[in-house]
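What follows are several structures.
None of the figures in this text is laboratory data; all of them are computed from the coordinates on show. Quantities reported herein were computed from a predicted structural model and do not represent experimental measurements. Cβ atoms are built from the backbone, for glycine too; each structure is taken alone.
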Structure 1
Amino acid sequence: MPVVGEWLRRYAERTMTAREALLHIKSGSRVFLSPGCAEPQHLLEELVKLGAENRLHDVEIVHMLTVGPAPHAQKRYDRNFRHNSLFVGPGVRSAVYEGLADYTPIFLSEIPALFRSGRMPLDVALIQVTPPDRFGFCSLGVSVEAVKAAVESADLVIAQVNPHMPRTLGDSFVHVEDLDIIVEYEEPILEVKPSEPDAVAMAIAKHVVRLVENGSTIQAGIGAIPNAVLYGLQGKKDLGVHTEMFSDGLIDLIESGVVNNSKKTFHPGKVLATFCIGTRRLYDYIDNNPMFEFRPVDYNSSPINIARNYKMVAINTALQVDLTGQVCADSLGYQIYSGIGGQADFMRGAALAPGGKPIIALPSTAKNGTVSRIVPTLSEGAGVVTTRGDVHYVVTEFGVAYLHGKTLRERATALIQVAHPKFREELTRRAKEMHYLFEDQVIPTGGVYPVALEHTVTFGGETFFVRPVKASDERLFQEYLYRLSERSVYLRFFQVRKAFPRELAERLVAVDYETNLGIVMTLDSSDTSPIIAAAHWMLDPNTNMAEVAFSVADEYQRRGIGTYLFEFLVRIARERGIRGFTANVLAQNRGMMRIFQKSGFTLHTRYEEGVISVMFEFDERRPSTS
């Protein structure tokens with residue numbers, strides 16, 4: 001390591017103006033430009049001026065995420081510069097659309113190797129760094145990603161030294177000795193204000209948040225949906241962060257103590273990231289903050305490293321999801337919108353992590369509600385960023401579809417149920433045409449999954465999960481019915497049954513949550529957890545009375561579960577203005593009759609051929625005997 005005096009002397013020797021520095025670039029060179037908010041704006045502006053003077057020709061500018069304006073990508077400079085995006089940002093999206101710029105599809109984690117291997121040799125790297133510390137080390141600041149690899153690979157490194165750049169810690173430093181030319185220029189770092197989530201984003205976030213357990217490590221991105229998720233996590237405990245990028249919303253979670261990284265199993269105590277995009281508030285917060293550790297993307301976004309986090313939750317967005325679970329996140333048909341980025345890396349890493357959850361979250365519609373994002377098939381030309389084999393959870397404002405390990409029929413059923421109601425009928429029709437669904441299969445086209453009814457309850461020290469039934473529960477319901485004893489089956493269906501065909505299970509799960517409501521109790525909150533009890537009502541709109549029925553698996557009977565489900569249905573019915581319940585009960589079903597008799601309602605009964613018909617209104621209660 002050079003002594004202090006030597007690097008100070010070399011720093012002074014290598015310092016010059018931007019124009020002097022950029023005149024070292026030759027026509028035909030490939031130039032790497034620091035991405036995101038670390039873009040050296042002054043260097044780029046001066047480079048464009050040289051192009052305008054026709055001093056440079058056919059210079060390829062390699063960039064990862066363009067946040068600011070990209071003047072070099074304008075048509076008037078098409079003989080001077082050619083932009084090559086490794087991830088298409090808003091600054092060059094139109095240029096890529098129009099063929100004025102290129103796009104190179106690649107996993108974010110593989111970009112450093114692309115440079116180091118020489119498969120994409122770099123002649124020049126234009127970067128932005130902090131002023132050196134007393135040992136001669138400069139921090140790469142808000143964007144580490146593949147910048148270190150570019151510095152190590154490029155023949156010429158030109159660094160804009162800017163005191164406005166925050167000094168981030170981790171594997172984020174380059175020494176003055178590795179900088180060939182230094183340009184001192186002070187200017188504000190690019191800022192991006194957090195997107196304010198709308199009602200749809202907040203609804204999506206509610207579903208996502210319930211999937212995040214205390215002690216989880218999360219991938220927290222930027223945008224309306226990730227910001228809404230961050231707002232919704234305020235009630236959680238001991239969360240950690242391992243992400244490719246983050247924004248201002250993370251600060252509040254840290255300061256409230258929700259994010260403390262105490263349960264992380266990989267780099268415990270640290271927020272692990274590779275870049276950030278935000279405002280000056282964020283930049284000041286991360287400056288010299290030892291809680292944040294910035295590392296190159298080949299380390300940070302390695303699926304192997306991501307999987308070393310216990311309960312890793314990866315939350316990513318998409319443009320389309322087809323009925324088999326294929327995810328398009330980078331293009332609108334043939335038009336490239338963004339890129340592969342780190343989605344595939346984090347989805348695969350979370351899937352491999354113990355207790356991990358890979359989540360795709362997206363609005364159900366686009367273009368002001370005129371287009372469904374849940375589609376029969378992806379648009380022609382659309383790219384598959386995440387394969388159907390990698391997808392576990394798909395979340396819209398209408399609920400959660402769990403796809404992992406599911407058949408195409410089960411996937412289509414689950415995805416149609418979280419599509420916007422106005423598109424469900426058409427999706428069902430197309431799914432049947434493609435033979436994903438049975439020709440006679442019924443999926444309710446209306447109704448919104450009432451997530452507010454989900455909760456946990458404890459009986460005898462054992463905790464269970466209570467939730468509304470879903471159309472995708474068909475197989476779970478069949479398995480539940482086959483586990484019932486002959487006696488329980490007889491009491492529920494008034495006959496001895498040896499078979500419970502799909503059609504029967506389908507009727508029990510095809511609910512619209514308004515006139516037809518089903519509630520199930522499961523062993524835990526996972527979508528594959530076995531059903532151990534079920535309750536239903538069917539509303540007669542003419543009388544405003546609902547017929548009720550419920551059953552409990554034999555091994556869980558006599559614990560009060562039936563009473564609990566009955567009282568839960570009563571509460572929901574009363575809140576919705578339903579007058580009362582009716583039921584048909586076999587005379588030997590003393591357990592069900594006891595529940596009705598203990599309810600306190602005035603029962604009106606009629607006995608006929610071994611069946612007791614029961615009716616009671618909620619505003620009629622028996623006088624107290626106490």
Structure 2
Amino acid sequence: MNQWSAYPSHDATALPSILSEAADLIGAGNSNGAIAVLLSARQLVSSEPVACNTLAFLLLQVGRPQDAIPWFDAALALKPDYAHAIGGLGMACQAAGDFVRALQCYAKVLARQPDDAKSWYHQGVALAKLGRSGEALLSLDRAIALKADYGLAFAKRGQVLELLGDFQGATVSAARGCQLSPGEVSSWLLLGDLLQKYGNVEQAIAAYDKGLALSPNDFYCLCNKAQALKLAKRPQEAMICARQASQAEPTNREALLLCGNLELELGNLDAARLYFLALARMGIARTHPSAVQPAKFRALMLFSPAAGNTPYEDLIKDSRFDADMLIVLPEHRYDPEPLRAGADVVVNLVSEADLGLDVISSVVDLVDALRKPVINHPRLILETDRETVARRLAGISGAVMPITIRIEATELLKRLRAGETVPFPLIVRHAGTHGGEMMELVSSMESLLQFADEAGDQALYLTDFVDYSSPDGLFRKYRFVFVGDEILPYHLAIGDGWKVHHASTRMAEVEWMRNEERAFLNEPHRVFGAPAMVALDAIRREIGLDYFGIDCAVDSQGRVVVFEVNASMLIHLHNEGFEYKTPHVMRIKSAFERLLERRSKDAG
């Protein structure tokens with residue numbers, strides 16, 4: 001039995017009492033009670049437009065937009081020019097995902113009430129959802145012109161400006177939104193996200209804290225603050241925040257993944273495994289929808305949090321295919337049938353042969369069970385550790401491949417102390433590391449002994465050092481990305497010393513260096529010359545992967561000096577100060593998408 005009294009459906013005089021009772025409940029903060037009262041006399045309510053509109057707004061307020069839409073329609077059937085109901089119908093349609101109908105409603109309201117700032121705002125939100133960012137910005141600007149203190153409009157304007165590439169303007173607008181609407185958690189969340197995305201991590205944390213002061217258990221503020229703390233190298237605090245987020249939403253996949261990654265970073269392997277296992281049992285860990293619907297195809301992308309992976313976020317951003325991410329763990333087995341049914345092509349992201357051979361074995365088993373076209377088959381990854389690559393490329397004409405051997409640090413110490421000698425200078429690094437971490441150039445037995453001793457039980461790579469300095473005394477390291485049969489330039493890093501990484505060079509301050517990189521990106525064949533390009537193609541064919549990268553130099557004889565070849569190399573779209581790089585990244589992205597699309601057509 002409904003706890004609220006039912007009113008006779010034929011007694012129209014009862015309607016004022018119904019509305020009065022509902023109003024009392026609304027005033028007491030009991031919206032669900034008011035809804036129950038109105039629904040108990042639905043026939044009477046449906047005969048009066050104000051009553052229909054009241055019920056519809058209550059349903060919208062409690063998060064039931066689909067239920068609200070018929071009551072807005074009922075109000076408008078009785079009173080077609082009811083502007084308040086038209087606007088409410090727009091908001092309900094928008095909340096239900098029908099942005100086209102929502103826009104139609106806002107247009108009707110604005111035709112009657114062109115100075116209605118709220119409708120301009122909601123129209124801007126709907127336009128942004130439809131990807132019509134330029135029109136959205138105009139609509140939001142109109143709302144702000146009508147209401148200069150419209151905090152929500154400033155916040156949404158920040159989101160739209162970011163989509164349009166105006167990052168500074170986006171942050172300024174979001175900050176203004178927070179100033180005008182300091183009680184809106186969503187405004188502080190947006191500001192924090194923008195600040196974090198563009199490197200102002202500490203300010204981002206402060207913004208999230210403002211939101212959490214308003215709503216201490218807000219999942220998104222907690223989760224995104226944890227991400228910011230992780231970037232700020234404060235993993236213990238990040239872990240506390242991530243656990244709070246996971247407690248707020250125990251089945252949220254992003255929170256489970258974040259908790260697992262942080263436990264891994266803190267060395268809590270068993271705790272990390274439990275988070276990852278819980279996530280794996282849920283199936284697909286994360287879905288990246290196509291930027292345009294319907295998607296051209298669907299990719300199943302396999303990755304492991306416990307091993308090295310191909311960086312994929314910017315590679316698939318704004319692509320025209322759906323991408324499902326699946327965690328692969330040695331202790332978990334998937335039913336391949338539903339995965340096979342939902343995928344046109346499989347992309348193996350597990351790319352580091354020096355980490356987690358048991359993971360790669362599990363990927364092999366899963367790929368074999370899926371029986372779908374595969375990009376970067378895991379069996380090929382097994383042949384891309386530094387020692388194996390050095391051996392495979394040793395005979396490539398026009399290339400210089402320094403000898404590389406892998407050895408356990410304890411075994412190296414044993415041999416050195418027994419009197420065995422090695423050639424110097426020598427590059428020594430921890431196996432499985434990239435980006436210059438745990439890597440040194442050693443020129444003496446004493447230095448090598450110290451490095452090996454500090455490495456503990458780590459495996460090491462020893463590589464002959466090749467002096468690749470240019471005639472001007474600087475060091476130039478080029479990166480190409482191989483996509484199918486294409487060889488595409490990604491960047492040139494020019495450094496003062498032998499350990500060159502783009503982010504640590506002086507290129508941001510030195511114009512001629514940037515000009516030289518731009519020239520390389522535009523005409524790599526001219527910089528490298530025909531013989532070196534032939535050597536690169538021979539390397540591509542020998543490695544055999546569908547997608548991978550090479551870091552290399554060119555010596556005085558025009559030969560390719562190979563530093564590294566694998567599928568773990570980063571490409572990204574964060575090119576502030578180096579905007580000329582972006583078209584070349586987009587070429588790599590487009591080539592990758594074409595590769596997947598071609599392969600997806602091979603699916604049976």
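Quick notes on this one:
- Mean count of other Cβ atoms within 10 Å over residues 536-543 - structure with the largest value, from 1, 2: 2
- Which entry (1, 2) yields the derived value -0.44, -0.73 for log10 I(q)/I(0) by the Debye sum over Cα atoms at q = 0.06, 0.08 Å⁻¹: 2
- Which of 1, 2 yields 4.1 [distance in nm of label points 7 Å out along Cα→Cβ at positions 368 and 416, calculated]: 2
- At a computed 3.1 (distance in nm of label points 7 Å out along Cα→Cβ at positions 360 and 576), which of 1, 2: 1
- Entry that produces -16000 once helix-only ellipticity at 222 nm (-39500 (n - 2.57) for each DSSP H run of 4 or more, over all residues; to 500) is calculated, selected from 1, 2: 2
- If distance in nm of label points 7 Å out along Cα→Cβ at positions 40 and 472 is computed and equals 8.4, the structure in 1, 2: 2
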